[in-house]
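In structure tokens below, several structures.
What follows is calculated from the coordinates using simple rules that are stated; it is not laboratory data. Bear in mind the structure is a predicted one, so any value in this text is a computation, not a measurement. Cβ atoms are built from the backbone, for glycine too; each structure is taken alone.
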Structure P
Amino acid sequence: MCDWSALWSAFTAIWVGATLRFGMIGEEKGLGEQDLERLLNPMTWRHYLKAKQFTVAEVFRMMNDNNTVTRQFGMLMNRYDVLLAPTCAVRVPPANGPYSLLAEEELDVWINRLVDAARYTIPANETGLPAISIPAGLDSDGLPIGVQFYGNFTGEDLLLRLAVQLEQARPEWFGARPEVHVTA
């Protein structure tokens, strides 16, 4: 399907590298790095420190990796109308659990866990392919389950039509609420 190591490399670089904007925003507001460390949550601060270490060569390699996997997914999606995948590779995690930005652990350990759990959503995020995540009911413990559909580039209309059809066919999936919910 694609060069998965290139996908993870490109996604991780973009995910981590995006935090560099906090330094630029801080500078514009007259804030120093000590201020940023105080204002950012622990894991975001670690993202920022890691992003500052990227070399130009690493950034170019990651950009090349992005181009590679985007083309590979484009070729795949030229053969299929939609691709079905789980939304998440793990059950709904507890609040402030292993994926929390408040975690006090090494960045690489945390990011590897996150990338593993988000392995089905990352390709759309990295390549720009349209995708839609929809509810698919609740598991045996009453926690929500999601599925997602990928479409080809500019295929958003097909995904929306498919989601509407599923909502009409399975309204109970779309109205299900777990016991613990913000509206409960």
Structure Q
Amino acid sequence: MPRKPEYDREELIDRACDLFWAKGWAGTSMKDLEQTLGLKPGSFYAAFGSKAALYELTLDRYAQNGMTRLSAMVAEHGPLGALQTYPMLVIDDSAASVKACMLAKTVLELRGQNDPLADCANAHLTDKEGQFADVFQKAQEAGQISTEYDSIALARRYQSDLLGLRVSAERSGVDAHAIAQEISDSLARLAP
């Protein structure tokens, strides 16, 4: 009978996510993973199969965490309140070692190599845009945003603004909080 692993696989995925998010695909070596996860090579491969398989799991985890966080914010603040609060949240997340979006970083790093991980990250970005569109539509249904606007176009622009904000938050000399406030304030101008 095989021995039961002496680690929490979900916790290891979270730790790997932080590492990959900070260092990227190419910047993360197998030694980095083994050290961060506390696994020897044989245990690593038994648990995850490959570096690429683990990276895909971390992309899934990162995307799911973002979707869950936005859903919770909609439940707490309502659709418009969530959209207005989200920009500040993504740059003030003290648990995040990096401000730039892991999914966008992956697309930028791996798209030119036709790496399937870039496609995975892109699919998650598309799903997130769809979630934003749903939230914009809920705000329209609640009478918070005019129905003269296309919720899909609003979501596309909002996601683009957030991605730019997250890059700006990584730069020195840029007031990312002012940009986040501008994004939030611009949503109020969409009122009916």
Point to revise | Ranking P, Q by distance in nm of label points 7 Å out along Cα→Cβ at positions 35 and 107, the structure that comes out highest | key: Q
Practice item. Assign the value 0.30, calculated as FRET efficiency 1/(1 + (r/R0)^6) of positions 115 and 147 (r between Cβ atoms, R0 = 35 Å, to 0.05), to the correct structure from P, Q. Key: Q
Check your understanding: helix-only ellipticity at 222 nm (-39500 (n - 2.57) for each DSSP H run of 4 or more, over all residues; to 500) computed as -25500: which structure among P, Q?
Key -> Q
Check your understanding: Out of P, Q, which structure matches 16.4 when mean count of other Cβ atoms within 10 Å over residues 75-82 is calculated?
Key -> Q
Exercise for review: Output the label of whichever structure in P, Q has the greatest value of volume of the Cα convex hull per residue in Å³.
Suggested key: P
Point to revise | Top of P, Q by distance in nm of label points 7 Å out along Cα→Cβ at positions 67 and 123, largest first | key: P
Review point. To which of P, Q does the computed value -1.03, -1.13, -1.19, -1.22 (log10 I(q)/I(0) by the Debye sum over Cα atoms at q = 0.17, 0.19, 0.21, 0.22 Å⁻¹, for residues 27-130 alone) belong?
Key: P
